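Next up, some structures in structure tokens.
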Structure P
């Protein structure tokens, strides 16, 4: 199937923002307005529709701020974004869901980090749920079984995304972002997280469907098995030292936050930051000191000795020097 769209990436070749949508017009208007009002950096906003019937297509055609892409059918989130990423040439790019709302200036902050830190491949955008049980957490973001802090949304170098194949189409939808985070790290690039909340997630299905939507969208694919097999080389990082470190920091932050209110911080970090520092195997224990005063923290990097494993899916690319961290 050919993508029916104007020539892509003609308005701006520095930064492209991709948003995929389907029958969520009111939410789409919110994310578009937030991006356009809250981003100073020149950019091109590309909205990808999967065959909406609620007026979304008409809206996309009428809003001059949008470069529309009409795919005509639901092809799965990974394929949806990849088809467009393969058609663009920009220095940086990012993906956002159609049920999000960016905090003003957050994309500018992420771009400034990438401009100033050549070894950073992706900046994760801290995301806070506004609905459902997760709204009580400082922000969302799970740690994978291999100790990698997942980026639910991120801004990254387009060339590096192309090197790793963008989203892994072995998944239909869920697990594409943990896979992309691990892929970037496996090339030797650093992945960091914005210090402040960057994305508000209006998870509209959270209180109605629960995990049923997740199961349905997985399309019968055992996503965990796909992830585990691809990044099995990282299991070697689960050493006794890593386990002891995790437990030590875990109990320390639990003690430090005992009896504290939900908005409490210790040494400038909230309880979720401390949890991620404890569980993130590739985050330095000195991260709070090393990145004090910076707009990012929770800096992840996989040691070269571990990346050198022949089971690293990107080992050959890194050894051949084909990985691109700068455009």
Structure Q
């Protein structure tokens, strides 16, 4: 059974470090040799872990069969009582953590663990907003995690209202934010219909959350057992941009593809690329991750750009 160091936000951080962006990663881990080995590994990836929280007794883990299953049907989470899961408001010095930071990213997996972590996320987002730090969120909904009582729309609304960039898909936006969903769109199996729906969903999100400037959506479908059709959209400045369409064959691992897409968006906005360049790069980065084992990517910018040119 292979073991990989990963997680939604860490996968994003690893990709950005691969592309030579300065990255700091925050989480919590116990004071033991395993935590030290993990931090050493992340440091070798050029990820700053100097502000990691040392607390608790264990590191959260999960089990997932490798392969082409897009819905992660076989996942088993073992994250209860982890160091990260036991964080509470007031434990983190956000002023110190966010010093010299220009971008703050989190995913919906974090507030999905428990209500204390939802409060921790909100605590950090408020301070990041006060510091005028750009904020992004990945609406990666995991039904097996959102088990505690609480209105999921209300919780996510409190967090997403701080965000400048929202990434997800039309289904996760419906579940987490309550946006409208045309349930007949899947039966149509038309890219034009999916893209049009993405535009409506994106517009609705920006209307609900005035601070949000851009919304990205991913679409990936099983063509056959191991073949996938993949593309993305970016709604920015009142216009919708659609990526090239990628046909992916002989998938090695589907884990972390959305995180690569998210990293591609952050990289593009951070470097002031055009909206079309941003969405093409993000989609190409995600597609490249299908050919890598484990949670994180090792792709460089040249490889990702070459894939875009090949699908011109």
Structure R
């Protein structure tokens, strides 16, 4: 009888204290991983987004730089994090859609181990040359380079970077054989471009724009479908006489695969609100980027399509990174 009474009391107490519900997301600080060094365009976008996201979500957003291996180290941190919405990746095109074809061994699979939230911006790339080179147009530069075989080179932020592949594609389409010079980041490459140690770069506009405005380097063309709002006087490659040369960069937000759909939806809605603000749009355009917020499904389709496109380019150029 006593045993029955104890059991009855235990059940009654248990019913009176139901399981405590999980707190609404987010209930603690969020990490935003940047897979590159501080100061670059990816880092700048991350910090602008993080500052605004703090107010939208009501939690601190801590930006952490995890550079290395062309962005693979930072991506791997997020791919292997708990899928709970508290670790975000400021994803860029290079690590996400190019590296799988470049690296013989990837530490993670961007398509199966990461989930798209939204694209943030499309960034214009830009072809720039040292200002001492007399060429004022794309065709004049090609003629100048052909008249000086083995003298003209191009730089990039590193082996296997989108900038290197853009330069290799330019070699193919122009008939040039410019040598590639790899640097550790866009900053070092731009310094040498201004000094004349390299002749040309095709890189994200934010890295080049301030030095073009100062007159230290010269812009020749943008490999985009249309001219960039930040530099409306610079023609597209097609306008400059080279068709089928379109290479744009992008930045977006991704989370570990398996993150609950309601968390992904809340992040997407919050980020879209931020990126659609007039002052944020203005800041992005000034950097040479254009807001391009979309849905997780749309972003996922772009990632899959661009992965295939870059794989073909990597194969045609024979570029590999161990």
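In terms of distance in nm of label points 7 Å out along Cα→Cβ at positions 41 and 185, which of structures P, Q, R is highest?
Looking at the calculated values, the largest one is Q.
Starting from the value 3.0: which structure in P, Q, R was distance in nm of label points 7 Å out along Cα→Cβ at positions 153 and 257 calculated from?
Q
Work out the source of 2.4 here, i.e. which of P, Q, R gives that when distance in nm of label points 7 Å out along Cα→Cβ at positions 113 and 249 is computed.
This value belongs to structure R.
To test your reading of the models, identify which of P, Q, R gives 1.61 for Cα Rg over 2.2 N^0.38 Å, for residues 89-160 alone when calculated.
The value was obtained from structure R.
Each reported figure results from applying straightforward, stated rules to the coordinates on display, with no laboratory input. Just so it is clear, the structure is predicted and the values come from calculations on it, not from any experiment. Cβ atoms are built from the backbone, for glycine too; each structure is taken alone.
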